[in-house]
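Participant: Pasting the structures here.
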Structure 1
Amino acid sequence: MQKRNIKNNSTVSPLLFNLVMDYITMNIQKPAPWSLLYADDVELIAESLTEVQSDLTVWQESLERRGMRVNREKTVYMYCNFSGDNMDVIPCSSIEGVPLKRVEEFKYLGSIVAAKACTERNIQNRTQTAWLKWRSLSGILCDSRIPIKIKGNIYKRPVKPALLYGSECWPMRKTDEQKLHVIEMKMLRWSGGVSKMDKIRNYYIRGSFKVAMVYEKLRENRTDT
């Protein structure tokens, strides 16, 4: 029998890892959202500390029986006090008696999950990501020789999805939609070489780029899901 090792940078290694993880944990996984698994990132959710501690122990023991190990340094816990009661002592989770680091928020698959349900942090996070995408394409988007419609198509492919990624799950307010609208208009104005001094209305700029309003895209995304 010939033994072959698969390199970490192989194109099939992530797929194989996902298949293996899904197989060895299929008997301990709970329906979403109580347990979420993507590659080696696992999120466990429960309604009580006792329950989440029990789930964590089950996952730890199951993985270690198969030669895998829970990373103590990267494992954190977040407590959500939905009752709104003031608590002098926050419940603590641990692995083998060692307390885990408590956080107020963490990033999971590109989205911010916070103890206090707030869209603002997700907007900040997605804004930074979208601007990075925009800057990486600014050589094209700001080139006056390229037609506006082509720029609009380029913007709608990587930039706008980066800005609105995960927004289907955000509890949106009018002020949140306005923030996203302002960010997008800055990108479109700079892409078109238009300043506020030119006194060109937003609807005309959007029409030139063939880009829909942010709130329309938000509603479209939520309808599709």
Structure 2
Amino acid sequence: MKVCAALVAVLCAAALVRADTVNLNAAVDELLVGLRSVIIAKGEDQLTIPNLDYDWHFKVHHFLSVHCYFNCDGGWARRLSSVKRTGDVTMTTSGNRMTLRFSLGLGDLTAHFDTCRLKAHRIGSASSKVEMHTSDTSIEAQITLVHNGNRCDVSVDKIDVRDLGHMKFDTGGGVFHKVEDKILEALSRHFNDKVKAILNQKLLAEAKASVSKVNLCAKIPF
């Protein structure tokens, strides 16, 4: 009987935890609906991204090295509104403070440069547009709720794009194919250093703007 009672207690506890998780997930999903709406309403589903400038020396013979230049402009990144939850929300509490942590992703991130130019000193030049697609981005998010008497304050602490995932670049082939390794290195570095920072900034700003539209304190009482 004691074993049965213990088993029932464990099952009940597991059911309560699952119910909490379902409620937390639903509350965050509602917040994300608002976030996507804000992004679209503000015309920020497509963002301008910085120009790229990169140069290196390319060895064409054991005694001959060619200086190469690669630059891109007219760039944008699109589908910021595809942000979605990719894992269960977890909760920790300390006194009057509750912290929610969850993972997000962009369902379909596309980026584009109107023109990328490759110039090899004393050899020639070529230009092409460049496209990038990725669908497995990894984003960490954290929200804090603080109760002070009848007042409840909600803050978005973090929206952090940790990884842009497996980026697939289309450089148009041609002359670009001959130095594709260097071009892909330049593009990957540019997106991981500069484009990711822009995505972080915009997602965090719009999450803070949309959190007030959802009464999380009422949906997640503690």
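All of the numbers you see were taken from the coordinates with simple rules; none came from a lab. Note that this is a predicted model, so its numbers are computed, not measured. Cβ atoms are built from the backbone, for glycine too; each structure is taken alone.
Participant: Quick check for you: by FRET efficiency 1/(1 + (r/R0)^6) of positions 56 and 128 (r between Cβ atoms, R0 = 35 Å, to 0.05), which of 1, 2 is greatest?
Facilitator: By FRET efficiency 1/(1 + (r/R0)^6) of positions 56 and 128 (r between Cβ atoms, R0 = 35 Å, to 0.05), the leading structure of 1, 2 is 2.
Participant: helix-only ellipticity at 222 nm (-39500 (n - 2.57) for each DSSP H run of 4 or more, over all residues; to 500) was computed and gave -13500; which structure, 1, 2, did it come from?
Facilitator: 1
Participant: A further question on this structure: Given a value of 19 for relative contact order in percent (Cα under 8 Å, 6 or more apart), point me to the structure among 1, 2 it was derived from.
Facilitator: 2
Participant: From which structure (1, 2) was distance in nm of label points 7 Å out along Cα→Cβ at positions 80 and 152 calculated, if the value obtained is 2.9?
Facilitator: 2
Participant: One of 1, 2 was used to calculate mean count of other Cβ atoms within 10 Å over residues 72-79, giving 17.8; which?
Facilitator: The value was obtained from structure 2.
Participant: For mean count of other Cβ atoms within 10 Å over residues 64-71, which of 1, 2 scores largest?
Facilitator: When mean count of other Cβ atoms within 10 Å over residues 64-71 is computed for each of 1, 2, structure 2 gives the biggest number.
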